[in-house]
Structure I
Amino acid sequence: MASSFDTLSKLGEEPLREISNATLKTDMLAMNKILRSMPDDSILNMQAQNKNKKLIATFNLYANLAHVLHAVKPSLLCAVSLRMIQMTIQNGLGPSSPLSFVHYGSVLIAAGNVHEGCRLGKYHMLPGQTVI
C-alpha cells in the first residue's frame, strides 16, 4: 500500500483523503451533480481513453489499490473511487472504467444514495442482466 501511495505521488496525484475530510465531501457532491446531469446514453457512449501510458498506469494503480483498501483501510476507498470516476469522466472510458462505476456506486450506496449508486452499477453489467 505504501509503495502504491508513493508511486501515485510520483505520478503527480494528490494524497488520498479520509472519508471524514470536508473537501472530499465537497468534491463528491460536485461529482454527483455532474453525474446527475449526464443522461445514461451519454455515460454509456463516452469516447474511449487515449493510449496515454501514464493515464492507464495511474488508473490501474487506483483500481488495484481499491481492492486492497476494501480490507485494509476502507476510509480511503471513497477518495480512490472518486478519483477513478473523475478520471473516467475527464478522459473517457478505458478497460478499467467499469470498476470506477462499481466502486463509486458502492460508496454512494453506503452513503445512503441507493438510487444513484444502483444507476452507476448498471454500467458494468452484461447485456440482459438486471439489477435485483
Structure II
Amino acid sequence: MCAALGRGDNDHTVAVAELPYSEVGLHRHSRLPGYCIVVWRHGHIAEPTDLTPDTAAGYWRDVLDVASAVRTEFRPVKLNLMMLGNSVPHLHTHVLPRHVDDPAAGGPIPWDDIFTTEPIAAPLLLEQVAALQRRLRVGA
C-alpha cells in the first residue's frame, strides 16, 4: 500500500481525492455502491495509535469527511467504518455503505460478499468519482 501512494488509480480503486492526511479511492469491484478506502498518506504507519494526537485528529477528519460524502451521495441505511490491516499493515479505513439490498442487509457482511468479479462499468464509476469529488469539494 505504501508503494501505491501518490500513484492514482490501481487495480482495486479509482482515485477520488488527496485530502490533507489521506488518499481516497473508490473500489472498482464492489457490490456496495460508494465503497471507499481512505489511506494514510504521510509515510508508513500501521496503527492509528502511532499518530500524534493532532495527526490522528486530522486523519479522522478525512475519514469522517469521506463517510459524510458517501452517506450524502449514496444514501445507505448504515455506514461501516472498518480498520483491519491484517493483510495490508498500513493505516487505512474502509468506508462501507450498507444498503437495504446488500448481500447481508441488517448484519455483518462476509468479506467475499463485498466484491464482484467484474468491475463497475467505467462510465458509472467515473460518475461516482465526480459526485464524491463534488461532495468533498476537490477537483479531478
Structure III
Amino acid sequence: MLEDIVNKGKNPAYKIKHAHILLNAESGITDNDNADRCRCHINTVANVRQRFVEEGIEAALERNKREIPPIKPKLDGEKEARLIAIACSQPPEGYCRWTMQMLADKIVEMNIVESVSDSTVWRTLKKMNLSLI
C-alpha cells in the first residue's frame, strides 16, 4: 500500500512524504537519516512513526487534526442566541429589515462582543438557517 502511494503520485505531497518516512523506518535507518532523506524535521519523522504505532497506518498517513481552533470563536452559544433574538426583532426605525452590518454594529453597541464583522454575523445566521428576508 505504501509503495502504491509513493509510486503513483496521485496523493497529496504530505501523504507521499509520510509514506516515504514509514518505508524508510521499516528499512531500519535512524530518524536523523530518515529526516535527511525525506527533507523534513526529525520531529515529523518521530510524530509519523508514533501515530503509526498508536493509531495505525491511516492515521500516520494523514495530517494531525487540531483539537482546539487557533482562534477562539467570537460568538458562542449564548452570544449566537442574543444575535438571533436581535435579528428576529423589529429593525431600527426607517429600515424595513436588518442588514448584516447593522446587526454587527448592534451587538457591539450592546457589549455582547468587543468587535465582530458582518461576515461573521452572516455565517452565524446561515448556520442557523435564518433568513432576514
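Read the figures in this text as sums done on the coordinates, not as results from a lab. Small disclaimer: the values here were computed from a predicted structure and weren't measured. Cβ atoms are built from the backbone, for glycine too; each structure is taken alone.
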Quiz item: Taking helix-only ellipticity at 222 nm (-39500 (n - 2.57) for each DSSP H run of 4 or more, over all residues; to 500) from the coordinates of each of I, II, III, which one would give -20500?
Solution: I
Exercise. Can you spot which of I, II, III the value 28 was calculated from, given it is relative contact order in percent (Cα under 8 Å, 6 or more apart)?
Key: II
Quiz prompt | distance in nm of label points 7 Å out along Cα→Cβ at positions 14 and 30 - structure with the largest value, from I, II, III | solution = III
Quiz prompt | Top of I, II, III by mean count of other Cβ atoms within 10 Å over residues 94-101, largest first | solution = I
